[in-house]
Structures are given as C-alpha cells and as structure tokens.
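In what follows, structures are represented as structure tokens.
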Structure P
Amino acid sequence: MNERGIKIAVSGKGGVGKTTLAALLCRALCDRGYRVLAVDADPAGGLGAALGFPDDKIPTPLSEMQELIAERTGVKPGNSGALFKLNPQVADLPETLCREHNGLRLLVMGTVQQGGGGCLCPEGALLRALVQHLFLYRHEAIVMDMEAGLEHLGRATAQAVDQLLIVVEPGQRSIDTAKKIQKLAADIGLASVSLIANKLRHDADRQFITTALEGCELRGLVPFDERLLTADMCRKPPWELSQSSLETARVIADIIINQIPSSPR
C-alpha cells in the first residue's frame with residue numbers, strides 16, 4: 001500500500017466529464033497502490049454511480065444529516081441567527097461516514113440547501129471543517145469531484161491541494177467557466193492548477209482549446225469515447241467499457257504523483 005498522501009480536486013462546467021475523470025483517477029490511483037478516498041462534493045452528485053457503487057451503498061450526504069450537524073455544531077440546520085461552533089470535531093467522520101466498494105471508499109458531502117449556499121450556517125461550517133481535515137491531515141489519496149465554484153475549498157486548504165484539474169471540452173462556455181475557476185483558484189492562493197481537455201474528436205478540437213487557453217498548462221488530452229456514454233447509461237464504471245480511458249487516467253495520475261514531494265504527508 002502506497003502511504004504517500006496525494007490530494008486532487010477536479011472541477012469544471014457541468015457536463016464536461018469531470019465526474020467520469022474523477023472516477024477514472026480514483027481507479028488509476030488504486031491500481032498504483034494508493035488507499036483512495038473519493039469525495040463527492042458536487043451538488044449534482046453522481047460520483048458514486050460513476051465508481052460503480054450500488055444505490056444502497058452510496059452514503060447519505062453529510063449536509064442532510066441534521067442530527068449529526070446539530071451534535072457537532074451545537075445548532076440544528078435552519079436555525080438562522082443562532083450561535084454555533086465554527087470548528088466542529090470532524091476527525092472521526094471520514095471513517096464513520098464513508099462506504100467501500102471494489103477497493104474504493106466514497107464520502108458524499110452534499111450541499112447547503114437553503115438560499116445563499118455559501119452562507120455561514122451549521123451545515124456549511126461542518127462541510128468546510130471536514131474538507132479542511134481531509135486535505136490537511138489525511139495521509140492517503142483524496143480525489144474530490146467538486147462544483148465549478150470551489151465553494152468547498154478555502155485559503156486554509158489551498159496549499160494542501162497537490163493539483164486542481166479543470167476539465168474542459170471544445171466549447172466556449174466550457175472555456176469561460178475554466179477561466180472563472182482559474183481566477184477563483186488564484187484568489188484563494190491555489191497554485192497547482194492545470195487543465196484536462198476532454199471529449200476531443202479531432203485535431204480542430206485540440207487546437208480550439210489550446211488557442212482559447214493559451215499559456216495554461218494542459219495536463220492531458222482525452223479523446224471522445226462513445227463507450228463512456230454507454231457506461232453511464234448502463235451504470236457501469238467507465239473503466240469496464242473503456243480500458244483506453246483508464247490508461248489515459250493512469251498517465252495523468254503518474255504525472256501528478258511524480259511532481260509532489262516524496263515524503264508521506
């Protein structure tokens with residue numbers, strides 16, 4: 001078992017394939033001997049299904065555990081204006097709440113349901129504290145599938161992220177979202193940012209992305225693969241139908257592994 005810690009966050013516009021890539025990276029890191037914890041921090045969810053978890057094995061989102069939130073923060077969700085703990089105890093939660101299937105462990109964060117999702121509230125405080133713990137204190141491979149806004153990250157965790165991968169596809173809206181994510185990353189001091197060009201059908205797609213994002217680091221080029229759509233429709237892990245996609249993920253994972261410090265953390 002590889003004991004080096006590695007922390008990867010995957011972001012991008014909805015529909016670009018970031019959840020599929022996150023799942024492939026989880027499998028690739030597991031194949032490299034890492035103990036992998038997959039973290040679904042995208043409100044849309046879906047990482048559990050991409051990893052092949054049966055419905056009854058996918059954990060309940062942390063943000064929906066009202067009793068646990070009240071226990072750790074001192075306030076039930078929805079009690080606006082009440083005082084609550086900003087730094088609740090979370091060290092035990094990864095092992096308590098995660099579920100395992102085929103050698104991969106899954107933790108589902110969920111999102112704050114009330115208006116103003118970034119507001120200061122008990123569930124938000126617990127989510128932020130858990131993300132900080134995962135990135136700063138866990139000695140394992142963490143792959144977090146997250147929304148484009150980077151709401152789960154902050155300055156306290158930015159320096160612990162080995163790589164923020166922004167997934168883009170040939171399309172202007174995808175490019176615009178990637179640029180916004182890059183700015184948000186810079187605002188919180190997250191320096192290790194690179195892009196994955198996904199769903200490339202021909203050289204013109206690659207040229208479009210490299211031109212639109214000139215000067216940005218491209219970590220990988222992923223061809224369009226009809227088998228990934230089939231895997232999603234059949235609720236199968238992508239590597240079961242597309243070995244080539246898994247090989248691409250292994251190359252990306254190896255590049256990230258080789259650039260981080262050699263000492264465990």
Structure Q
Amino acid sequence: MSDVTMPESCEPGDGCWEVRPAGQAVPVVACIPHGGRDFPAELASDLAVPPDTLWSDWLTCELYEFLPSLGVTTIVTAFSRYVADPNRDPAGDQHGSFWSSVVPAQTPEGQQVYHRPLSAAEISHRLRLAHRPFHRALDAAIARILGRFGRVLLLDLHSFGLPLPADVILGDQHGTTASPQTVALLETAFAANGFNVRRNDRFAGGWTVRRFAGEPRVDAVQIELNQRRYLNLDGDPYPAEPPPGHFAATSRLLRTTFAEDVIPQLLAA
C-alpha cells in the first residue's frame with residue numbers, strides 16, 4: 001500500500017474530509033462514501049447490535065490509497081454509513097430500509113439496528129455530522145478542479161458482496177450522469193486490465209451520481225467492485241470483517257487502470 005493515510009476520525013470543519021493530491025491535480029475527483037467504520041459512542045446507546053458489526057464497503061479506502069499519488073482529489077469519511085449514509089437522498093426516506101434510507105434502521109437482512117426509532121431531531125443531527133460535510137467537501141473539490149479543467153470525472157467508489165457475474169459494475173443511471181465517451185473509456189480501461197465489466201447491472205448509481213445528472217462539465221460514474229476480487233468471502237464471515245484475499249494484486253491493477261488507461265486519456269482530451 002502507499003503511504004497515504006486516510007483519517008481515523010472526522011468531525012465537521014476539521015479538514016479531514018478531503019485527501020488532496022500529492023502533486024499536480026488531474027481532472028478526477030473520487031469519493032468513498034461507505035469506507036468508514038466509526039460509530040461515535042454518544043450515538044450508540046440505543047443500538048440493538050454491536051457497532052463493529054455494522055459493515056461498510058470493506059477496506060475500500062485502503063484499496064484506493066494510491067489515488068492521491070496519481071493526482072486524484074479524494075473525498076472520504078471515517079463515519080459508518082449507519083451514522084448517516086452519504087449516498088442517500090437526505091430529502092427522501094429518513095429512517096427505514098438499508099437500501100433507501102439516509103439513516104438505516106435495518107441491516108441488509110432486515111435486522112433492526114436500534115431498540116427504538118430515532119427521532120427527527122436525532123436524524124437531523126446525524127445529517128449535520130456525517131452527511132452534509134461530505135457533500136460540501138465533494139462540491140468544493142469539484143468546483144476547484146473545474147476552475148482548472150474544462151471537465152471533471154467524478155468516481156463514486158463502492159464494493160459489493162452479492163454473487164453477481166461481474167468484477168466491476170459501472171453505474172451512470174443509464175446514460176444520464178456521464179457522457180457515453182467517458183463511460184466507454186472506463187469500460188475499456190477496466191477490461192484491458194482483466195476486469196469483467198458490466199454497466200448499470202443491479203447498481204445504476206445512487207444519489208451521489210444522480211445529483212450531477214445534467215451537469216454539462218461533470219461526468220459522474222458509480223464504480224462497484226466485486227469484493228471477491230480482493231477479499232476472501234469463502235467462509236461467509238458476515239457480519240465480521242472478511243480476511244483479505246488478492247488485495248495487493250487487485251490494488252495494483254486498479255492503480256494501473258487509472259494511471260495508464262484513464263488519466264492520460266482525460267489529460268489528452
């Protein structure tokens with residue numbers, strides 16, 4: 001892994017939401033909304049499950065540690081998605097399904113996360129703590145990069161453990177959040193490095209990429225990476241953290257994909 005260290009904890013305003021490029025910036029902003037694990041103790045008293053079982057996109061921050069060294073501005077959060085999910089619409093479902101709520105009340109299997117429903121005030125506090133700062137940092141980074149380049153590629157980075165027949169799933173909301181040329185560039189780059197790629201299969205892009213639909217200078221693409229490429233899921237360790245599998249090799253392939261087949265093409269455009 002590189003020597004870029006992701007933050008261990010985040011509080012609004014302390015500057016740890018953004019990892020700036022190690023050198024010259026390129027026209028790419030990445031965000032990792034589900035890589036955090038922290039669940040503040042003051043929010044945990046009503047949990048019906050141990051906070052360390054509230055899984056995230058396992059090791060995604062670590063997997064993509066190389067991005068700042070390539071000039072990519074990266075937005076991260078140390079907070080668990082169960083505090084507030086940055087990839088959910090804060091004006092939508094507030095406190096229910098894992099798959100749609102901004103503050104999930106259930107795990108993916110339907111297990112209740114809390115002993116009682118959270119109040120509107122508690123949900124609002126969590127949005128101020130973990131949701132709004134993430135998107136303020138993301139918007140500020142995109143605006144800054146657009147001040148230097150004509151276009152910016154936003155990569156919304158996730159992973160999945162579902163048994164789907166793909167290594168990488170690109171989500172552009174069926175052609176509404178990114179140009180066809182940009183999505184084709186990503187698809188070709190991943191395929192050239194041995195990844196089986198599909199588009200909009202099960203994961204067409206969450207709220208983060210959807211809110212950039214229609215932005216003429218932003219190509220927003222959700223990238224879902226199959227966890228079987230870098231974790232050992234054979235023992236079905238859920239809800240514990242799975243052991244690493246081909247972690248180092250996959251991270252190197254991802255670095256090559258962006259360093260040799262994506263970023264040079266964007267800079268030449």
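Derivation of every value follows stated rules applied to the coordinates shown; laboratory data play no part. Since we're looking at a predicted model, the values are computed, not measured. Cβ atoms are built from the backbone, for glycine too; each structure is taken alone.
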Can you spot which of P, Q the value 2.0 was calculated from, given it is distance in nm of label points 7 Å out along Cα→Cβ at positions 71 and 215? Q
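Of the structures labelled P, Q, which one yields 16.2, 50 when Rg and Dmax of the Cα atoms in Å, for residues 39-166 alone is computed from its coordinates?
Details: P: 14.2, 44; Q: 16.2, 50.
For Rg and Dmax of the Cα atoms in Å, for residues 39-166 alone, the value 16.2, 50 is produced by structure Q.
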To which of P, Q does the computed value 20 (relative contact order in percent (Cα under 8 Å, 6 or more apart)) belong? Q
To test your reading of the models, identify which of P, Q gives -11500 for helix-only ellipticity at 222 nm (-39500 (n - 2.57) for each DSSP H run of 4 or more, over all residues; to 500) when calculated. P
